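The structures considered in this document are given below.
No lab work stands behind these numbers, since they all come straight from the coordinates. Note that the structure is predicted; figures quoted are calculated from it, not measured. Cβ atoms are built from the backbone, for glycine too; each structure is taken alone.
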Structure P
Amino acid sequence: MGVTTVVASNAGPSNAVGATVVDNAPAGTTITGWTAAFAGGATGAANGAGNINQSVNIPSGGSVTYTINVSVPANQTGNLANTATVTAPNGTTDPNAGNNSATDTDTPAPIADLSITKTDGSATYTPGVGVTYTVVVSNAGPSNVVGATVVDNAPAGTTITGWTAAFAGGATGAANGAGNINQSVNIPSGGSVTYTINVSVPANQSGNLANTATVTAPNGTTDPNRGQQLGHGYRHAGAHRRP
C-alpha cells in the first residue's frame, strides 16, 4: 500500500467556485480510498474511494489536501507514475496553467522475505543407505520474486541422484533433475517450492553428514531477513547396520 499527498491551492486573486480535481490511479494499481482536508474556506467531498474526479470550491488563499491510499499489486513492475490536475471552472482565467498539473514518479524497489528450511527427519545416517531431504523455499512478500536462485550441493562424499520440485501459490521453475541443484525460480508473495532430494551415501562414508541449502533474492530485490536464506541438514554417523 502506498500513500500519496496531493495539494490543490488557489493563489487568487479571485475565488474559484467549481474547480475540478482529477487524480487517476497509476496503471496497474487501485485507489482504495482518499480523504480531503480543507483550509481557507475551501469546500468539497471529504472522502471517497477509486479515482478522484471532484468539484471543489477554493477561495483565494485556500487549499484542499488529499491523502490518497493506493494499492500496489505484488507483481507490479516498472516505474509508478501518478499525475494530479486541477482545472479552473468555466469563465475563470488561470494566468499560470503550467502549475495545474503535478506528477510523482517512483522507481520499483521490490521487497521479498525469502526463507528456506531443510530436514531429513533424522539425526543420524547409516553409511550405504540413501538419505532423502525435504527443502522448502518460501516467499512471505510483500513483493513477488522473479529469478530467485536456489542452491543445494550434495554433502561431501555423497551424490544427489535425483530431485523433484512441487510448486504452490503460483511458483514456477524446473520440476525435476539430478545432481546438485542450482535453479532459478519464480515465487509470488505467499508462494513456495518444495524440493524432495535423494542423496546416495556410500558404504565407506564417515563423519557427520552436513548439507546446506540457500535461496538468494534476484538483483534489485531487497530481502529484509537474510538470516532465513540458509537451511541446514545435519546428521551424525550412525552404526553400520543393514537397512
Structure Q
Amino acid sequence: MHFKKIGEFDNLEMAYVSDFSGGYISRNKNLFNELELNGLTQFILEKCVYGTPIFKLGDCGTKILILSGIHGNELSPQIANVKLLNKFKGKNLNATLYFIPFASPKSTMYNERTFNQMDLNRSAHIKNSLSNLIVEMIDDLGIDFVGDFHSTAYNSNPGIESVFSSKSPSFESFLIANYISRDVGSDILSFDFAGASYKGAVEDVCNLKMVPAITCEVLCPFGNVARGSVEKSMAQMKSFLTYFGV
C-alpha cells in the first residue's frame, strides 16, 4: 500500500483500501448535514467517490486504526471519525494514527447496512470481501490495535451503548474494553473466545490474528443521527486512544 502526502493538510497521508467501493457521501443528507464542510472534510468526501480511503497521521510509536462505516447506515461514528481526524490534523503525535471514516462509501451513500448485499461485519474472514481487504491492510501495515466504531438502535442487537471484546486469544482486547467502559460508561460485552458467537466481525478476525481489537456501539436509530450520539461516539474514540497515551 502506497501512501501519498497531502501537502495542504500538514502531516496527512492517504491511500486506498479498495477502488470498487466508492460513493457520493453528500447524497446521504442525514449524514452530510451534520458535517462541518471545511477543506479537509471536503477533501475526504471527494476521495470517497473513488473507493475506500485510509488516512495516516504521524509516523512513530504504536500504530492504531480508527474504523467506522462497516455498516453504512450507522451514521454517528462516521461523523465522529471525520471530526476526530480534523481534530488531530497538524498535531504532534506520539503514535501513528490511521483513520477509515467511511469503510464503504457506497453503502453510506445509499444509507444501507450492507455492501452489495453483504454484511461486512459477517464477512471479514471471506477472501476479497471489502472488510477482508481492510483486515489484510491491517496486516500489511503492521497495525497494532484496532477500534471499530458502530451504532445500534433500540430493540436491535445489542441495543445498548456498549463495547465488545474477547478474552482469548488476545486478552488485551478485554483490557481495552474494560478501560473504555470505566472511562465513558459504556457497558462491556465480553466473550471468552473471539468469534464464538458468529464469524466475520472485523474485531473478531483481528483478535484471532493477535491484533487486539474492540467494537464500540452508541445508541442511535439506523440511518439517522440522534442528539448527542456523535459526541458519545467521539468520546469512545478518544477513550480508546487515551488507553495508549495518545
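Could you figure out which one of P, Q the value 0 for helix-only ellipticity at 222 nm (-39500 (n - 2.57) for each DSSP H run of 4 or more, over all residues; to 500) was computed from? Label of the source structure: P. Name the one structure among P, Q that distance in nm of label points 7 Å out along Cα→Cβ at positions 19 and 107 of 2.3 was derived from. Matching structure: Q. Highest-scoring entry among P, Q, by FRET efficiency 1/(1 + (r/R0)^6) of positions 3 and 75 (r between Cβ atoms, R0 = 30 Å, to 0.05), is P.
The value 1.7 for distance in nm of label points 7 Å out along Cα→Cβ at positions 27 and 115 was derived from one model only; which of P, Q is it? Computing distance in nm of label points 7 Å out along Cα→Cβ at positions 27 and 115 on every structure in P, Q gives 1.7 only for Q. When percent of Cα pairs over 21 Å apart is calculated for each of P, Q, the greatest value falls to P. Looking at structures P, Q, which one was Cα extents along the principal axes in Å, for residues 43-146 alone calculated from, given that it came out as 40, 26, 22? It traces back to Q.
Computing distance in nm of label points 7 Å out along Cα→Cβ at positions 155 and 171 for each of P, Q, which one ends up highest? The structure with the largest value is Q.
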